[in-house]
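What follows draws every value from the coordinates through simple rules; no lab data is involved. Just so it is clear, the structure is predicted and the values come from calculations on it, not from any experiment. Cβ atoms are built from the backbone, for glycine too; each structure is taken alone.
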Structure 1
Amino acid sequence: MAMRIKVPFKDHDYIEVVAENFLRKNHSKDTYPVPIEEIVEFNLGLDIIPLPGLHKTFDIDGFLSSDRTSISIDESVYQSRPGRYRFTLAHEVGHFILHKDLYGENFFKSIERWKRFIEQFPEKEYSWFEWQAYEFAGLILVPARHLDKRLKYHIRQIKALGIKNEDVVLDRAIELLAKDFVVSQEVIRRRLNNLKIST
């Protein structure tokens, strides 16, 4: 019988503290967009390995090796989807930071072995495992202090054009914020929801 994996409990508040410490240590300039690729390669010393057809064949954009020395990433994401690429790197860094023990207890270098590792998770545990990495990625790529300032700036600019509909204002601000932070609009919406920031 396959081993069943238990994911340690790490809630939003815990992950937020870890993310803030991570940025303080790895990005002291505190600029945006956060240079996640440079952090991955130069600060963490991880190799980034583009793999052709990773998403098409296995329905994933990237994965962290079990020895935590490399992130393999779908080649098309690497080459032509900067927002997705950056988020995938940050997501895998989330696993690197938050799930060190889980990776240390399992060995996989190939995508096939990675899939076997993932299949050991009960569904609820796997959702928790992925949620934690998603949460971490959003927190480091879209720091709250920058998000709040840029949101207020964009809203002022949009309203100065005479646009009054709040939904239109917010939608346009989200488009601009996604460009500021080089992430998807979905990531921005999730961060705004988490922070309960209103226009």
Structure 2
Amino acid sequence: MSAPGLLSADVLRPDLAVIARHVASGSRVLDVGCGDGTLMAALRDGHGCDARGLELDPVNVAACVARGLSAIQGDADTDLSPYPDASFDYAILSQTLQTTKRPDLVMEHLLRIGRRAFVSFPNFAHWRVRLSLLAGGRMPVTRLLPVAWYETPNIHHLTIADFRDFVRMRGITVEGAWFLDGDALIGAAAANWRAEHAVFLLRRG
């Protein structure tokens, strides 16, 4: 479970660094919304993983291929159903859940495809977001949410408390949870207030 401390300097975004540290060496991994393949490359080169990617942006797919990574263009909302059950050791959805049209269905596929799933997301209940709403009465523009409401890719804002309720109601087991305030790992106490981002390791049942 989560433990306080600072993340070491790394080329990986903090939530990706947490995920990379907890993926078993030699695993088969599907990174859904893999971006330019930064995490896949780290898992391949540092952990000997067979990492595959699904990414909506064709420019990012090309960047993955240029790195020698296996990635295809696809949409998490529509293109996960062809993957067989338990075809990967880990399915990863980092900073993508809140951008999907049906996050509940995407989560079902993630836990069907992977024996375990990593999910990371920004926490909309972070105190800076709450303060911005309270003080200005408008949708906040912060380091966590850096663009205006009309151009944000986030369509389903959620909180750590929301996500905990979601997995509990569906009988999903939380094997690990890590909370980030900036680049620093913090404890679980009052994480719904203190944490900017959360990372969960899940399995079905």
Structure 3
Amino acid sequence: MNPISDYDGEVLVRTARTVLTEYLKTGKRIMLSDEVRSMFSFNSGVFVTLNEGEDLRGCIGFPTPDRKLYQSLMDASIASATEDPRFPPVRYEELDKISFEVSVLTPPDVIKVHDPSQYPTMIKVGRDGLIVRWKFGSGLLLPQVPVEYGWNEEEFLAHTCEKAGAPRDCWKQNGTMILRFEGIVFKETRPQGPIIRVNL
């Protein structure tokens, strides 16, 4: 994965805000500058998270590196505000109260174990994000989520199973696939404020 500098992170977060602001104001997608396109022309997964104070206001992304980062960033920025089924769509007037967070993801790896009871020893809270895949779907939680809630590895697995619409102990079943990935996270310290790298 390309190293992401603090300057890159600042550009990513500002770009997410600019893209969404213009979209909510005019209904149009902006053309990104040549500089931004060339900076982020490598393939990568990405999530955009919108927070209002301490509360989540929207979070959508693309876990796999199927497309150029700048393309996925644009789509995730708009989708986080307009397509998260947990929340009503964000209105333009709300943007002054919302802070933006961008997570650039490493490609997900399947965790291979002989026995599902080994999974908690194979993941690390504060480093890994998780994807749970089972027969009826999949769910994903970003690396910062268990840190924010103070979960241990087993709780992290259980909550990711819930996100997938599965029983909390689904990770203990042989047919369940667990994948892990890492994230590089940047966020505004307050709406339109300074942007920092989040040390998980």
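Summary table below
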item: Cα Rg over 2.2 N^0.38 Å from the coordinates reads 0.99; which among 1, 2, 3; result: 2
item: Given 3.7 for distance in nm of label points 7 Å out along Cα→Cβ at positions 66 and 82, calculated: source structure among 1, 2, 3; result: 1
item: Origin of the derived value 0.95 (FRET efficiency 1/(1 + (r/R0)^6) of positions 58 and 162 (r between Cβ atoms, R0 = 30 Å, to 0.05); candidates 1, 2, 3); result: 3
